[in-house]
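Just so it is clear, none of the values below were taken in a lab; they were calculated from the coordinates. The model shown is predicted, which means the values in this text are computed figures rather than measured ones. Cβ atoms are built from the backbone, for glycine too; each structure is taken alone.
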Structure P
Amino acid sequence: MTTAEGPTATAPHGPHPTDQPTAVHEQQPTGQAPASARELHLTDSVRSARDDARAQGGQASDWMPYLPASGSPHRPPGVDPAALVWAETVAPGGYTHKVLARGTRLRFDDPTGDACAHLLFFNALEPVERLNVADTQKIPWQAYLGENHPLLSGDGRVMAVITGDSSGRHDAFCGTTTDAWNERKYGDARPEGPSPSGRGLLVKAAAKHGLSRRDLPPGVSFFQGVRVAADGTLAWQGGAGPGTHVELVAELPLLVLVANVAHPLDPRPDYVVGPLRVHAWRGTPTGPGAPRFTATPELHRAYLNTVDYCEARGL
């Protein structure tokens, strides 16, 4: 499989070349209307339907996960392919989701400079525990996300921590877009439309894991920066350019929900968002010997809470 990451897209859900039927059919006689989509597939019997389905089995999309993950052509530097557990390029205006074991390393890449990864994290064992953006800003005494910044739950535990950041353009203030926002700005917010909202896509991702709209808290986003101006207003900074990345380590078993959509403060009139690469590989959680484990009294306490929870469950 190959992944072609072209320029930033403004209409993410258009037809893809690999979506076309693979069966060979007789040429239509001159003067006759072209065959309909239904006529291109022979499904008049169980055997024909089976053959038709299998004929399409070799098709691929730029926006599907690599299975196995070791087949990714964009493997992060220094990562053993055999250690990869997740490899995917999320389409502009697309979403994805994954359950990750404790200690897993997670990396997001922005190849074009226009990705915007809107993220939610849940405790995969007990999803009632979830990312708390207010505590993520308060406990470290820092509202801006960056390297060594913990992502905290409302139960005082470290869900994940940022271990690497070459972008520096992130946001823990605004959350993601809503249907009402996108309908007002772009005229459409349908998940399958040209300008889906982040909230709408995260609802779809959550439903795959038995969660509903009411279970979704505010989230954080990577690759499109926001800063607070002197007068208290929020100022959009945009991206840091192509080729940046963010790496995290999962300190709890995590359910990760991702929506790759335009940032709500993006002033551009068009729905602009680029592809988002995601990779995850096996690793180990932060231990007591790591400097960040005791970097501050608040973070030390959060890590002790995390270790206590995990050890009680044999993790």
Structure Q
Amino acid sequence: MTADPQPRFRGVFPVMPTTFDDRGELDLDSQKRCTDFMIDAGSDGLCILANFSEQFVLTDDERTLLIDTILDHVAGRVPVIVTTTHFSSRVCAERSRRAQEAGASMVMIMPPYHGATIRVPERGIFDFFRMVSDAIGIPIMIQDAPVSGTALAAPFLARMAKEIPNVAYFKIEVPGAASKLRELIELGGSAIEGPWDGEEAITLLPDLDAGATGAMTGGGYPDGIRQIVDAYRDGRREEAVDAYNRWLPLINYENRQTGLIAAKALMKEGGVIASEAVRHPLQPLHPQTRAGLMETARRLDPLVLRWAR
């Protein structure tokens, strides 16, 4: 069995950072420039309010403001995925309904969790996603990530895809992602409309080999990720391998050294946004780490370093 051969959404959907000024307040002008850059850099779509967007430091009012501002500015140029994760089934369903009303094309949700120990068994997780699905009419992407501390077995994910109408996309970013994607596609068949890669594309090539049709990465260099994904999709695997090898040092630097600050630092360096500030208690990059990021990026000449020049 294979995944749906004609998914509604595929390609490169990077996570957009949330831009703040140096005081930690939302900078909506930078947010709009960030949006324009990411579209110009070849993003097939965008994801907002994800963990790499620092969603965990935002108030509910700020979430609403960002959704409205970004979706109005995108103005239909590309589809937008809105992350609506919350422990409460009711709150998550309401967040998802609001995102759909604002124009979201999809919502991305982690299974319910809280802190280091509060988890929900499979029955509760199934009902959680069913309740969210009942509230909306757009696809749900389940984010299968270690941060939730919740094991989501491939047979359980496949069951949800088959039995819950809007559950159709899966961002797999756990150890052994390619093996899990392969198993998920085998078990779920056409119910698995979108098996996607995540985790900054650190495992992108094996995930593509396993059947991934989408990649949700950091937002700093969609043009580089497109070189890998486009070549692979067009059947030019050796070209995709060469592109993956070329961009892997930067992918690795983001994944292992800088985390969510990488996109902001690159955008600030290139003049896309006014500040690379993250919200406290998150800390800025050490100057030497930032210098290493820039040295690695300049070897590749990504659009982010020259878009605003």
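Can you tell which of P, Q yields 28 when relative contact order in percent (Cα under 8 Å, 6 or more apart) is derived from it? Of the structures listed, the value fits P. For which of the structures P, Q does the calculation of helix-only ellipticity at 222 nm (-39500 (n - 2.57) for each DSSP H run of 4 or more, over all residues; to 500) return -4500? Structure P accounts for this read-out.
Output the label of whichever structure in P, Q has the greatest value of distance in nm of label points 7 Å out along Cα→Cβ at positions 117 and 229.
Once distance in nm of label points 7 Å out along Cα→Cβ at positions 117 and 229 is tallied for P, Q, the winner is Q.
Output the label of whichever structure in P, Q has the greatest value of mean projected area of the Cα convex hull in nm².
P
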